[in-house]
Structure 1
Amino acid sequence: MNQLCITTSLSSTDLAAWVQAYGSIVAIIGAALIAILQSRAQHNSSLRVMKAEHELLRTELAQTVLAISIGCKKVMDHVAAQLPDRDAVHLVAQGDRHLDLQELETLERAVGQVPLHELPSKLVPLVLALGSTVRQFRAKVLSAMVHHRGMDAVAFFDFFHTLSQMQAGLALTCADIYLVVPKLRDEA
């Protein structure tokens, strides 16, 4: 009864023990491989989720930049509209007419706080241009408020011409941002 189909010097109980040992080894290796494969799948899934979240944050940041740029344009246009001529500059500078420049300062700070390293590279130069334009616009207006009495016709012409150029430049920057942001949304 201890005769097997396979010719070996082992008894059937010895052979069963060896088969059980090899089977245990194969089961352990199989379990380890399954655990490794599941771990890799979970890791890859986590990476995909993190990448999707990162792209969503970048897209939201780009939309925030767009909103800030629109706000900058509106405020700069408002300030320029409040200073249409030499008399208006004098009235504001003397305190006879109110002009709130705090919004310009607030927007300048907001642009300065945009984390450039987290922005898509296409937006970085546009945000830098936006910040520079707002900063220079505010400085030009403040300078005119301080020096208005000493400004002659040429200085006032330069002031109004510079404000106009800055507004035009900002409009182009806003248009460029407006074109880039939807593309980023579509890529995400």
Structure 2
Amino acid sequence: MSAFVRLQKTYGVYLHWSGLTAGYMTLAMMLLVGSNVITRYIFNYSIPGTLEFTESMLTVLIFLSLALTQYEGGHIQVVLLTKKLPSSARRIVMVLTLLLGVAFFSWCSWGAWQYAMKSFMINEQQWGSVRFTLYPIKFVLFIGLLSLAIQFVFDAISTALGLDPHEKEDTSKTTLEESI
């Protein structure tokens, strides 16, 4: 197994932990909202901060799972035009598309970093039924976007080498052409 494939698999472990965190966030959101509904209708009491906490949990859920979805090949792909191309041209188009993804999500990551740092510097807080700091959630946004940009780098390199970037069992033998 090449060093690149080992590095990609190690990164995949990090992404699976991020996905697990996002999954637990879904469970926590479900329990919080369900408890709020039950207490509101049975005891005529709403749990303070439910709206604010679920908004923040939703951000964590979405952005921590983006890179894992890309790692597993779960994002929607439109291949109407590229499926007619010869395999070498298809690979070039895919690499260029993935590099555009790297550029775009790197740019988004940079913006999210600046957004999170500004929030940290002013100690930005959410005001509602409860008050809590927002910058940790904004750093999660940055981490999620950066993780996705890094995953696009891995996918671009895999595709350029002729490997299927979404085949994680034995990528040293599976080529992109075999998977299409």
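Derivation of every value follows stated rules applied to the coordinates shown; laboratory data play no part. Note that the structure is predicted; figures quoted are calculated from it, not measured. Cβ atoms are built from the backbone, for glycine too; each structure is taken alone.
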If you work out relative contact order in percent (Cα under 8 Å, 6 or more apart) for 1, 2, which one comes out largest?
1
Label whose coordinates, when Rg/Rh (Cα atoms, Kirkwood Rh), for residues 83-138 alone is calculated, return 1.17 (choices 1, 2)
1
For distance in nm of label points 7 Å out along Cα→Cβ at positions 27 and 75 computed as 2.8, the structure of 1, 2 it came from
2
Tell me which structure, out of 1, 2, gives 13.4 once mean count of other Cβ atoms within 10 Å over residues 91-98 is calculated.
1
Matching 14.9 (Kirkwood radius over Cα pairs in Å, for residues 43-106 alone, computed) against labels 1, 2 points to structure 1
Which of 1, 2 yields -28500 for helix-only ellipticity at 222 nm (-39500 (n - 2.57) for each DSSP H run of 4 or more, over all residues; to 500), as computed?
1
If volume of the Cα convex hull per residue in Å³ is computed to be 131, which of 1, 2 is the source?
2
The value 3.6 for mean projected area of the Cα convex hull in nm², for residues 11-66 alone was derived from one model only; which of 1, 2 is it?
2
